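What follows are several structures.
Any read-out appearing in this document is the output of simple, stated calculations on the displayed coordinates, not a laboratory observation. None of the values given here were measured: they were computed from a predicted structure. Cβ atoms are built from the backbone, for glycine too; each structure is taken alone.
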Structure P
Amino acid sequence: MNKTLLSAALIASFGFAALAPLGAQAASTGTINFTGKVLADTCAISVNGSGTSTVALPTVMVAAFGSSVGTVAGATPFTIALTGCDTNTASAKMAFNGTNVDTTSGNLKNATSGGSNVQIQLLNSAAAVINTNTQANAPTIAVASGAGSTSLTAQYISTATATTAGLVTSSVGFTLTYQ
């Protein structure tokens with residue numbers, strides 16, 4: 001009987017030992033690596049190959065918009081070019097900002113009083129609408145050998161069923177984040 005009791009006690013001890021957690025195994029050393037890039041300067045920026053940054057949209061007739069909200073007219077392509085970039089620059093991501101940005105549509109509000117019920121809409125090189133509020137579809141400019149460019153399009157877009165005659169002016173700022 002003592003042998004049976006002793007055997008049961010040994011089995012119970014080994015069972016508890018098997019269920020007990022093992023001591024934590026941890027490395028005593030490690031390495032953290034860091035990488036980065038320091039660029040000499042920012043790139044020179046030009047719009048349509050000139051020092052001026054004005055894109056002139058064509059004159060369009062009210063009839064071009066019909067009576068539908070969201071109708072577009074006067075598509076005008078233009079180019080943003082970067083030159084003189086540090087040769088370590090691989091790309092530059094554009095981000096738009098400014099007081100003329102419509103926070104709902106992401107289009108550019110008409111800064112001229114007197115209406116016309118149109119805004120200016122930007123499109124990237126793939127003809128996708130750029131939301132200048134959320135930065136959706138904002139372009140990234142590939143840079144090679146210190147230069148790069150992207151094609152954009154600006155166009156009028158109606159914001160009401162009754163587009164009226166009037167002047168249209170707007171502007172938008174942008175920043176470039178270099179990679």
Structure Q
Amino acid sequence: MLERTFVAVKHDGVQRGLIGEIIKRFEQRGLKLVGIKMVHPTEEQALNHYRLTDEWMKKLAEKTREAFRKKGIELKESDREIAERVRRWLVDYLREGPIVAMVWEGYHAIEIGRKIVGDTNPFSAPPGTIRGDFTVDSYEIADARGRPVRNIVHASGSKEEAENEINLWFSIDELFDWERHDWRVMH
């Protein structure tokens with residue numbers, strides 16, 4: 001149950017001065033910050049962050065097809081073609097400016113992190129989540145403009161994803177073990 005998750009404030013969150021607010025929400029929830037740094041992602045880092053796994057391609061293609069179906073458009077592209085197009089958008093978006101990369105630790109950290117940031121589509125993210133409170137973008141707007149949705153923050157979606165992302169963005173000596181003084185009270 002005790003786990004680590006990767007969270008990144010994307011460049012639009014950095015430019016809007018939301019770093020402190022995002023950290024505050026994770027700390028208030030009881031998670032412990034064990035690694036943090038600002039970095040301007042390289043092409044290689046961004047490509048490795050958005051890895052083209054079969055599972056990711058299938059999930060992304062299903063979401064994309066469903067969004068277009070709602071608009072009455074049937075996509076003829078293969079899952080791979082859809083995933084490669086969207087991946088290129090995501091890689092370019094991640095590289096537009098510096099990001100703040102973080103590793104958070106706690107019980108159910110991955111699931112809690114996803115709840116804190118809210119739905120990937122800001123339009124569907126409920127108030128009280130980071131995306132619900134600070135973004136107004138939507139898949140519809142992003143599709144019309146040929147770009148990814150601008151949702152200011154990333155949080156790992158699974159244990160495997162968290163491990164890969166933490167290892168991509170941090171070396172072992174950049175992560176710290178320390179004790180929050182309120183840990184015993186909370187747990």
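What to note about this one:
- Computing helix-only ellipticity at 222 nm (-39500 (n - 2.57) for each DSSP H run of 4 or more, over all residues; to 500) across structures P, Q gives -14000 for structure Q.
- Source structure (of P, Q) for distance in nm of label points 7 Å out along Cα→Cβ at positions 25 and 97, computed value 5.1: P
- Distance in nm of label points 7 Å out along Cα→Cβ at positions 33 and 129 derived as 2.3 - corresponding label from P, Q: Q
- Source structure (of P, Q) for percent of Cα pairs over 17 Å apart, for residues 65-136 alone, computed value 66: Q
- With relative contact order in percent (Cα under 8 Å, 6 or more apart) derived as 36, matching label from P, Q: Q
- Among candidates P, Q, the computation of P(r) over Cα pairs in 10 Å bins from 0, in percent that gave 8, 26, 21, 11, 7, 5, 6, 6, 6, 3, 1 used structure P.
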